[in-house]
Structure 1
Amino acid sequence: MKRCCVIGGNGFIGQHLIDLLVESGRKVDVVDTVAPLQSRHKVGVTCWQYNRGDKKFLQSILKKCDEAVDLAYSTVPKTSFEDPIQDIKLNLPFGVELFHLAAKTSIRKLIIVSSGGTVYGEPLKIPICEDHPTNPISPYGITKLAIEKYALMFFHLHSLPVIILRPGNAFGEHQRPFASQGFIATAMASIVQGKKITLFGRMGTIRDYIYVKDIDSGVVSALEKGKEGSIYNLGSGIGRTNKDVLQTIKPLARVRDLAVRAVIAPHRKFDVSTNILDSTKLRVETGWQIKISFEDGIKKTWDWFVKHHAS
């Protein structure tokens with residue numbers, strides 16, 4: 001039985017990933033700086049709360065595991081723009097330290113979950129392939145890209161078996177709204193609480209939205225069949241504006257006599273206008289495919305937000 005360490009596993013994507021890893025027959029060690037969520041997890045999952053400065057502890061966990069997935073990240077695009085130096089300090093040293101420690105173990109595969117929405121910058125062509133130039137326009141994207149470069153350096157110099165995933169915009173149950181990241185979560189929570197939704201630009205930005213469980217199945221596919229030293233996009237290949245998203249939610253809100261009210265704000269300089277990912281490489285090399293349609297994912301997510309975020 002394989003043992004997988006999920007770093008930052010108590011976050012939105014990690015909570016769903018843990019269940020899928022257990023279903024795949026793995027034992028899971030969840031390592032996070034926040035309090036463990038042991039009550040939510042199944043048999044075969046061990047939760048650890050740790051201090052980022054405790055190198056010996058983290059390495060001791062990695063030594064016990066066959067695989068690892070790094071989901072840890074402490075900022076979002078908006079906060080990185082407000083304080084780019086803090087963005088570097090909170091994220092880059094930990095990433096490099098993780099690679100340094102993991103390289104001293106016999107770990108067989110390390111998945112780095114990066115960001116398909118920010119590392120490319122403004123696209124030169126759509127959809128975006130992995131060989132597209134990387135010219136991020138936010139500190140968040142620059143730091144994400146720097147972590148990728150360090151990971152690949154450790155692959156080339158120390159044979160660290162890293163794989164980099166660049167996911168689109170995740171959405172689904174348990175996503176935290178009003179956190180300056182995750183338009184769908186914030187829009188749904190706003191609707192059920194009677195609040196207005198802000199669109200930055202008349203239609204908002206165009207994003208590649210992908211249901212969280214499809215992202216997590218992509219992570220598992222990369223663990224099982226991904227090639228070490230490779231970069232894979234992980235998206236739907238379909239672009240939707242923020243306004244398109246609201247149009248999909250409207251019929252669900254109408255059933256509950258809830259209004260969808262949007263206000264227009266100026267476009268933000270750190271927002272890429274369009275991001276649509278080509279995930280052909282991941283599909284061809286691992287067999288991964290999307291199983292939950294956007295509409296079905298929206299319905300599942302809406303039902304959860306109505307239950308948990310109604311005012």
Structure 2
Amino acid sequence: MLEFAISTDKLTKQFANLTAVDNLQLQVRKGEIYGLVGPDGAGKTTTMRLLCGLLNITDGDAQVSGTSVKSDPEAVKRKIGYMSQRFSIYGDLTVSENLNFFADLYQVPKETRKQKTDQLLEFSRLTPFINRLAEQLSGGMKQKLALCCTLIHEPEILFLDEPTTGVDPVSRREFWKILYSLNENGMTILVSTPYMDEAELCNTIGFIHQGKLITSDTPQKIKQLLTGDILELKAVPLREISKQLKSVPGVKDILVFGDKLHLMVTDIELAKTAVSEIITQKQYQLISLNKIAPTLEDIFVSLVQQNHLPQRHKKH
């Protein structure tokens with residue numbers, strides 16, 4: 001029995017002078033939800049498209065459900081479901097017509113089609129909307145319809161490329177409930193996301209940056225990788241304070257989180273004292289300064305620095 005549903009061996013993809021995926025060594029166990037996590041431009045979408053047989057591999061290979069993507073991409077496509085960032089549904093077709101179209105596409109037998117369609121509609125709570133045009137659905141409903149279309153042929157592995165981007169928080173939570181339900185029934189799910197709160201919902205996560213996998217483990221174990229502590233600072237004016245703190249002893253890095261700063265520090269007492277002194281001297285307004293547990297984004301930034309990789313813009 002296969003231990004890994006997905007396994008790559010030095011998977012590489014080059015576009016002209018750009019290496020989008022760089023010697024990727026990725027292993028996803030059967031029956032888990034694996035989160036591929038990183039900022040825009042990290043290589044998440046290219047990795048997904050390579051694994052789904054939608055792009056030619058430059059070097060290396062990948063095994064998906066025991067099949068080589070390089071030698072038999074068509075066989076891989078029959079075993080998987082892939083939901084792209086732009087939901088692949090047709091706005092001028094109804095919910096029911098979209099499902100029938102994808103059932104035709106995947107050659108779902110006519111005798112089982114109605115049962116599968118009804119199950120998916122009930123599962124996603126889209127039954128009352130079967131005659132509504134897809135373009136008239138809310139973002140969350142479009143997302144669920146796209147997932148139903150992806151599941152119509154009962155794939156072994158589900159690939160989801162940033163499936164909740166641009167969807168409201170309530171729909172995001174509902175979508176993840178559906179993913180958990182699918183996973184409880186044995187489906188392996190590889191999901192890419194720029195959102196660290198979604199990463200927490202996965203069994204295993206892999207941080208990807210500039211096409212390289214920089215670490216892979218459970219969210220809990222990854223949080224133990226950080227050396228040093230995190231100080232959370234809330235003060236006014238934040239941007240000016242951030243500039244002033246760049247040379248503070250004991251502060252390794254500064255991250256902006258909305259109206260707060262996360263200071264990665266090597267010596268918490270030294271840093272606390274130095275930060276307080278600067279705020280007092282400059283007559284800035286201090287609201288709070290506390291030690292907090294590190295977030296996954298704190299860990300990501302720390303690992304990028306440890307690997308001496310240039311940072312790009314990150315989503316919070």
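Once FRET efficiency 1/(1 + (r/R0)^6) of positions 116 and 268 (r between Cβ atoms, R0 = 25 Å, to 0.05) is evaluated on every structure in 1, 2, the highest one turns out to be 1.
Assuming 1.14 is Rg/Rh (Cα atoms, Kirkwood Rh), for residues 132-203 alone as calculated from a single structure, say which of 1, 2 it is. It traces back to 1.
-0.19 is what came out when log10 I(q)/I(0) by the Debye sum over Cα atoms at q = 0.06 Å⁻¹ was calculated for one structure; which of 1, 2 is it? Here the read-out was taken from 1.
Comparing mean count of other Cβ atoms within 10 Å over residues 12-19 across structures 1, 2, the highest figure is found for 1. If helix-only ellipticity at 222 nm (-39500 (n - 2.57) for each DSSP H run of 4 or more, over all residues; to 500) is computed to be -13000, which of 1, 2 is the source? For helix-only ellipticity at 222 nm (-39500 (n - 2.57) for each DSSP H run of 4 or more, over all residues; to 500), the value -13000 is produced by structure 1.
Where a number appears in this text, it was derived from the coordinates with a stated rule and is not lab data. As the structure is a prediction and not an experimental result, all values here were calculated from the model. Cβ atoms are built from the backbone, for glycine too; each structure is taken alone.
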